[in-house]
Structure P
Amino acid sequence: MFDNKAIASLNETEAKIYRYVIDSIDDIARLGVRELANDTFTSTATVIRMYKKLGCNSFEEFKHALYSYFHNDQFSLENEKKSLSKTMEFLMSSDFDRVIDQATDLIMASRSMTIFGIGNSGAIARYGARYLSNVGYFAVAVGDPFYPPDLRTDENTLAIAVSESGETNELIDQLMNYKSRGAKVIVITAAPHSTLALMADLVIRFYAERYMLPQTYSLTSEMSVVYIFERLGRELFKRDKRILKSTPHSVHA
């Protein structure tokens, strides 16, 4: 499907045309450039500019891409099983074990920890912060990309960013701010060669079969990222004997 950045690059009129096509997907076969321009009260030039911004060389290519997306079987049980199998294979690999060990070292060496994420990744960041806090490594989740950093941020601070694409501009700005203050950075992403990944002291790559709706909403599974935080929590529990000592005893009436 079309890239998020490409869709975001559409101006107001082009986005209006795109939304009209999405809402009229069953009638797309009958539409030509002129008909679409008439239906949306725009011009043929604007229609052409719209589909070219989305990476299509012709209107027929644009229609075919949309029609195929809506009528294929990408969410079939068979595809789900294949995706799950690849995910499990990766999470059980020795490479994954090694990077988890390195991330655990960074967490244990830090004095403060902030976990960033936007959208679906923001929900996972909150879960990760709570999970790590459960084992005594207090973390704060930040879903507001413009939230100001603590003035006390230094080399003892750890910033963790969760981003499937690794190209979220707001997160890039946040991490640049933290890096400039000496903080260590872990990036959890499905794109190990992305901008965010290149900024990181450590990259935890996760496997994810990408599923995006035309409205740019993500249906990509976050299972791998949930497991990453849970695995980190368990590694901390195994390594840091203080955790067991600080666990309060149950009180029975």
Structure Q
Amino acid sequence: MDCILQLDVDTGSGTAVRVSSRGYTLLLAQNEPYPRINTNVTLKSLCQANLTSAYISYEDPTPVVGNIYINEGSTVWEAAVAYCIKATGLYPFVSGQNTVRMTAGTQRVIDYSGVKKLSITSSLDSRYLLSDVYMKELGDTYPYEAHDASAARMNIVRTRYYPLDMQWLYDPQVGLQHKLDYSNKGVRKVGMTYMGWLGEDLMGKASGESTLTGKKINYVKVVGGRKGITTTVMCYDDRYGQKEV
């Protein structure tokens, strides 16, 4: 799920300046925590124990999870993902001003009935969809496996073999299913681009547009230029985008 702010400025002299904004939460994906087992953690305590930033806040409270193993070379964001999958089966996202959440909470409803629509989008993107995944045991065999029925229906064959992942040692099948589910991210999208900006946030609910009504918003891109502001919103019909707690 993505939120992008982009400003295009025409200086009037034939020079265009593009400014893109990234939030402080990107630090979670840019820093590696100390590899270890984190015991009895919430989303907030896990992330704050592995990254100190006064500019990032977290959904609180969230369930206490007994053990989260952090692999060598993984990021704080990957640790947060492992926590959220184990705690509720949901995928984390960034809301508002640098707040990491696991659940949608109180969702704002965005009414698109009065906007000037520039385009409507509906797409199927199966480029990253995995069909069969396997995980190794301590020996040389791969006894853990998971298979994707939707990939099979589309006649997609895309197989991956993984080493034993300590992060999912408590249940390798959960880890393999997550790999299938993540490869399904955004496989089906519906959305639109319109003039203006209604202050959308990720996981808000859309209304007033037949293809979007009742769906959670999973992608927001706001572009400003000399012709005004345009906003693109998309809803992902995938394993995480519309999932309820």
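Please treat every number below as a calculation from the coordinates, not as lab data. Everything numeric here is computed off the predicted structure, so don't read it as measured data. Cβ atoms are built from the backbone, for glycine too; each structure is taken alone.
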- Item | Of the structures P, Q, the one that 23, 13, 9 was derived from, the read-out being semi-axes √(5λ) of the Cα gyration tensor in Å, for residues 182-229 alone | P
- Any idea which of P, Q comes out highest on Rg/Rh (Cα atoms, Kirkwood Rh)? P
- Message: Taking Rg/Rh (Cα atoms, Kirkwood Rh), for residues 86-165 alone as the criterion, which structure among P, Q has the greatest value?
- Response: Q
- Message: To test your reading of the models, identify which of P, Q gives 16 for relative contact order in percent (Cα under 8 Å, 6 or more apart) when calculated.
- Response: P
- For the read-out helix-only ellipticity at 222 nm (-39500 (n - 2.57) for each DSSP H run of 4 or more, over all residues; to 500), a value of -16000 was computed from one structure; give its label from P, Q. P
- Message: Going by distance in nm of label points 7 Å out along Cα→Cβ at positions 30 and 198, which of structures P, Q comes out largest?
- Response: P
- Task: Please state which of the structures P, Q yields 0.70 when FRET efficiency 1/(1 + (r/R0)^6) of positions 94 and 126 (r between Cβ atoms, R0 = 30 Å, to 0.05) is computed from it.
- Result: Q
